[in-house]
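Values quoted throughout were computed directly from the atomic coordinates according to the rules given, and no laboratory measurement underlies them. Quick caveat, the model's predicted, so the values are computed rather than measured. Cβ atoms are built from the backbone, for glycine too; each structure is taken alone.
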Structure P
Amino acid sequence: MNVYHSIQNFKPTTNLILTLGMYDGVHVGHQSIINQLNTIAKEVGGESALLTFDPHPRMVLQADCDLKFLTPLDEKEEKLAEMGLNNLIIHPFTKAFSQLSSVDFVKQLLVDELQIHTLVIGYDHHFGKNREGNFEQLQELSLIHGFNLVQIAAVEEGDLAVSSTKIRKAISAGDMTYANRALNYKYRLSGQVVHGDKIGRTLGFPTANLHVNELKLLPKDGVYAVEVLVDRQNYLGLLSMGYRQTITHAKEHRIEVHILEFDGQIYDQTISLNFLAHIREEQKFSSLEALMDAMQADKRWAIAKFG
């Protein structure tokens, strides 16, 4: 996949089949659009492309925005490449750019700069200044400027149209079952293993402490069953996120994973976790013995459920 960091850096190609949007998560709805892009591109002997923006428009237009992402930019690139997308155009989003009207956006950027053959959009897509552009307007502009227009119907999960916002809300609530179905893959968390205080080892549950991308959306605090990828090998693991209330009163938030059937040294390595299920809420136990009993119960549940 070719990656360009502005529209102006992209060299127009014959029969460009384009979609546009933030595509956070590259969820099942996004996947449907990318598949359609690639199908049309193959039919007309062209190339597929996604036009997206960085930073996220909300981070530019809303001063107090603290948006976290399903897929920060590096993860998004990886997912799109897996989908077989030919071109990814990441255009800088600024306040000045946000003032471009939907009509000028189409004429100046999509038609003049990118020279699109076909535009493929989702069922609820809006664009341009104040999100004034919509499908009805695009229908008129496609006739004026001579490009094809395709609208993809909503993809639903549980009778609700899938969206990045709905998936973020599910993950923030710990509902990994819905999130994984709507994403069409297991939600992933990657991070570098850093040194901790090694208290888990004294309890018989050695853990790897993770430092993760600060822009990555974390599920709510608690204990999760996860699939751990280390050196291309998969292991079952127990992930604990929170403030370790039983052990310490410190306010440092920790992300710790106990990897079952594993005793290697992985400090400074980057490992990945795929979320399988939420097991329980974060709790403050009356003693270390009670904490250890709960951890053993977590382990038994995860093994029974996921082997």
Structure Q
Amino acid sequence: MSGVSSAEYIKHHLVNMTYGKLPAGYARVDSHGESQTLEQATWTLAHNPEEASAMGFNALHLDTLGWSVVTGLIFCTLFYRMAKKASSDVPHGMLNFVEMVVDFVDTTVKDIFHYRNSLIAPMALTIFVWVFLMNLMDLVPVDWLPGLAGKIAGNEHLYFKVVPTTDVNITLGMAFTVFGLMIFFSIKEKGVMGFVKELTLHPFNAPKWYVNILLVPINLILETVSLIAKPISLGLRLFGNLYAGEMIFILIAIMFGAGWALGLFAGVLQWAWAVFHVLVITLQAFVFMVLTVVYMAMAHDVEEEH
């Protein structure tokens, strides 16, 4: 992007391609600075962050949704093709790599989850590979794909983010899906009353029933906060790490336009950060998968007396 300040460059790279409904009476400002008031509510692409904010909760981040679907399709296609090629012979190439990933995830799940549920291992594999692929988009130079999208759309200033996990909507969406499964399996395995007792009789419990009645509100508050904190921390951890990594890449990219000396230094920094970031994106995918399996194990734990 030419003719923009560093602040504008950073701001541009942190805004999603947002499609939503602007309310009637909203004054839109075009590229020439002229204002146009909408006579009726209109579904449209946001031209700036202010319009994206005005669209409210029902707005869609098309770039986030698009790349999450693309990476999901890559995962499904690759693993389906490798599954079709699997045989009793010694695996080679990509098949060998895929089998290593499957064995790694399967071993990890068996070490953490000691119950019977055929959903957990496939879910863990899906989470690990899908989150890794979404994170991997962070290694694509920050201007390549947005620049290409801008040329295709004929708009150099088109908003276009390519790392789905730098959008909190994706990370919290996955986290709350895990949370929903956790609640479902908790009720399924422990029953409604068992789940209620888990929330009301822990962590404080007394032999006398009338004392427990006094402790129920305290237990309920503590357990509810702890329960809700699980998906929020799960989603925000992934978002925060990837958002920070993307920000560093953006700051390094700014250095390329500050002369050849800083440009050369930026090239070294970009290479070094990319190498380190490979570990970050892999670790974050692993942490998200492990915590998901841990939460599923907690939901299936019925050994304690409630």
Structure R
Amino acid sequence: MAALAAEQTVFRVKPTSPFSRVGVLMGGTSAERGVSLRSGASVAKGLTDAGYQVESLIIDSAELVVPDGIEAVFIALHGAFGEDGQIQRMLEEQKIPYTGSGPEASRRAFDKMLSKEIFTRAGLPTPQYAIVKRGEACPLPFPVVTKPVREGSSIGIHIVSDGDDWKASVEDTLRYGEAALVERYIPGRELTVGLVCDQVLPVIEIAPAEGYYNYDAKYQRKDTRYIVPADIPADAAARCRDLAAATFHALGCCGLSRVDFRMTSDSDLYILENNSIPGFTESSLLPKAARAAGMEFPELCDRIMRSAGLNKI
């Protein structure tokens, strides 16, 4: 019955759709290229099922050539030259409508230091943090989390329990940039909230089988559990969704996004980061939340595609 229900969700583009022939940008030059190729393939199928004429556009360099006749593009690029505003600025210059946030909002969301500064100014709760460079001591009490300033998919992230692990952990993080973000570790539960065209989706709890939600838990392992809607108190869920919307708007995002949180045993919430182009693989979180809200994958892709535009901040 589930398979039949899924098949029945396929639909044709409505007459009011502003686009019919679209491209899906995928691949890219970042460490997240493999994830992007999987996201892009899923999106291409979803848009095809929704009735669009779809062309997969695989990016192999820091250049952008969109074939004639493509009316708009769905950006399924992750990491640098995907989420950092570069590709968005090129699309603006070429007058090609695109999905998601604009150049500046993308840059703010992708750069964890810029995001943290914006969260702090907006009064949004986020873990205490600092920036370190090679050879510097840990500026915060242990345990801490080290993160590349400009990466995604949990690449280069380490939870550091004490000084014995500090040097090796931060050195690995610094393989992805000249500086690293150091953040106070918040014990508790991992939550995430997706947004689609200003609709705030149900809260998801992420429960890795062991350790934390790293790259393997996201893309390799089959035993990570996703609870949607999250089994948390109603007031905490409402607060989480409100904070996700506030984060989205503080950064100036549009179209789609996903905001990650930690929640303590006292239900205190801390914003970790905003993902302006969340994953669209078979294990990705935004499609899971959309489905829980009654939106099957082709409809989700169609809705985002319809939001494509220009002149974004």
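When mean projected area of the Cα convex hull in nm² is calculated for each of the structures P, Q, R, which structure yields the highest value?
Evaluating mean projected area of the Cα convex hull in nm² on every structure, the highest lands on Q.
Can you tell which of P, Q, R yields 1.9 when distance in nm of label points 7 Å out along Cα→Cβ at positions 46 and 150 is derived from it?
The value was obtained from structure Q.
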